[in-house]
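Next up: the structures, one after another.
A short reminder: the numbers here are calculations on the coordinates, not readings from a lab. What you see is a predicted model; the values in this text were computed from it and never measured. Cβ atoms are built from the backbone, for glycine too; each structure is taken alone.
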Structure P
Amino acid sequence: MDAEELLKRYAAGERDFTGVDLQKAQLNNLDLSGINLSKANLEAACLFRANLSNANLSGAWLKYSNLSFANLSNADFSNAMILATNLNHTNLSHANLTLVELADSSLVSASLMGAIIEHSELGGIDFSYANLSDANWDYRINTYLNYRDSDNLIFHDTIFPDRSIKTINYCPNEFAESLQQRYDEGERDFSGWWMPFPGDLRGIRLSGSNLSYCYIIEYDLSNTDLRNCNLENTNLQDSCLAFADLSGANLRRTNLYSASLCLTNLTNANLEGAFIEKRDYEAPNLDGAILCNTIMPDGSIRNDGC
């Protein structure tokens, strides 16, 4: 089923779409409240700013899907497979996340107030600035204190169920701290840098900066704010830009060979002449990415993520 058919049937009053295949569907900004998508295939689907409040997503397959800024309040995700999914800034208040496989996803600034998170497997998740107040979360049993992947859970100014604010496993390196400090003090021209690699710049905020002609290979740039940056002719080979905001960025002639743009916001970005290629064993380059008025390497414009 494609997005057009789903919307037509939803508008006619149908709500039960159990087991539907919506792989790579573009469902951004839509009101799908109360929909039943249990056991649905939503791999690499885009649901940016969608309204899925009170939706049934139990047993759904969500991999490389983009749900950033979506309203997921009171949604049922029990037994769902949520892998490498963008849940940044989502409203998951009072959602049911029981027995969920939630791995390598991002929940930065998400609201999980009153959510049920029991017997779920968590690993590789960034909970920075998330609000978990009053959540029914058995974190003392199977998450950061005893969970086998505890070192991969990041809490930065995170509000815990008891409403305490904690920072755990958030350890930015000296290079990232220095770069962020320079930016915060007003510097914007970082062009021509040859950065030591591999490196970690996760979560850095450099919007509006000049990063042209830089050598930034094998970097973790996930969850970065690179809006309106000039990255022309920069080498980003083998770097991870998952969950990053590159809206309005200049990526002309940028080397993105084997770089992951999975779940990246590329609204109004210019990729003309950029080199994008992936190896079969790596994460897809553009799965779950937001492509809206995006100039592609061949000069064509894609609007399938609007």
Structure Q
Amino acid sequence: MKIVFLVWANHSIRAQSISKHLGASLYLLSTSPIKHPMLFIRSLRILLKERPSIIFCQSPPISCAFIAIVYGYLYNKKYRPKVLIDLHGIEGTWSKRISRCIMKCAHTTIVTNMELQNFLIANYNVKPIILEDPIPHLTLEQAPTNKKSNVKTSGTEFKLAVISSFAKDEPLQEILLAASELSDIQFFITGNSRHVDNVEIRKKPPNVTFTGFLNYDDYIYLIQQMDAIMDLTTNDKTLVAGAYEAVALGQPLITSNWTPLRRYFNKGTVHVNNTHDDIKKAIRLTLERKEFLRKEMQEFRVKRMEEYERKISNLRNFLGI
């Protein structure tokens, strides 16, 4: 049985893990909205070449799943493949009717949490299955080069990695305000800081470092040096990637006080409202309970990895693999 996983992006730890567990051929196709017509053609060529029985499609964009369904109806009618949509988030309301139609045509949709599942049941009339992200294996592939990247992690201060992509759902202003009142804490904010207003960068307190974009090994090396990891969001229906990285490294985690995050990351974690005062208190608490939180997180990692193996096994049975 041939399985293909299509991702219209150049990186996806989740897709890599699912592909590895199911023996799928993973295709990472970098994208931008203006490149979608080209990606339609590239995806169709892959499907015509592979002739898979099962097709996973990461969404957004829902366009990726659309081409997989079109392929099944037009080019493989006799042995129509099962199309599964691995849904990470909901696109704009303008596409709701189209998305609903595509989801109904798919074999099933997979989501990462109950809130997103309930939202789809209520608004899209589809019932997805839940599969959280895997706990990643964060190991260096080669010697880190971050000594050349101006990211200095030496010193005895408490070091905190703030995982960021500078998206709209990240309370950056509140984080910087909290940092300005915690001069004994070193903040390392990851991600491409070109997306940040230059005024914000110039006003940053001296204990904050914008690392800029780091390659994989430099990034892993950096977060390994941290005392804790923080990843915050204003989105109440998501599980943030940085939280999984904290689990993988057995490090204390600070994340937002939303139900999906409270439910899944219930050990080794301090949950906060996205206000600078609450963020400041959470960092102080993490500093005081660092060793206890680290021990909890290391035990929690083993539990979640075992749970993920069981859920992947259930998915295999569901697909008849």
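Here are the numbers for this structure:
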{"read-out": "Structure responsible for 3.8, with distance in nm of label points 7 Å out along Cα→Cβ at positions 96 and 264 calculated and labels P, Q on offer", "value": "P"}
{"read-out": "If distance in nm of label points 7 Å out along Cα→Cβ at positions 184 and 224 is computed and equals 1.8, the structure in P, Q", "value": "P"}
{"read-out": "Structure responsible for -13500, with helix-only ellipticity at 222 nm (-39500 (n - 2.57) for each DSSP H run of 4 or more, over all residues; to 500) calculated and labels P, Q on offer", "value": "Q"}
{"read-out": "Ranking P, Q by relative contact order in percent (Cα under 8 Å, 6 or more apart), the structure that comes out highest", "value": "Q"}
{"read-out": "Among P, Q, which structure scores highest (criterion: distance in nm of label points 7 Å out along Cα→Cβ at positions 8 and 56)", "value": "P"}
{"read-out": "Structure from which 30, 55, 15, 0 was derived, P(r) over Cα pairs in 20 Å bins from 0, in percent, options P, Q", "value": "Q"}
{"read-out": "Computed 0.65 for FRET efficiency 1/(1 + (r/R0)^6) of positions 160 and 256 (r between Cβ atoms, R0 = 41 Å, to 0.05) - originating structure among P, Q", "value": "P"}
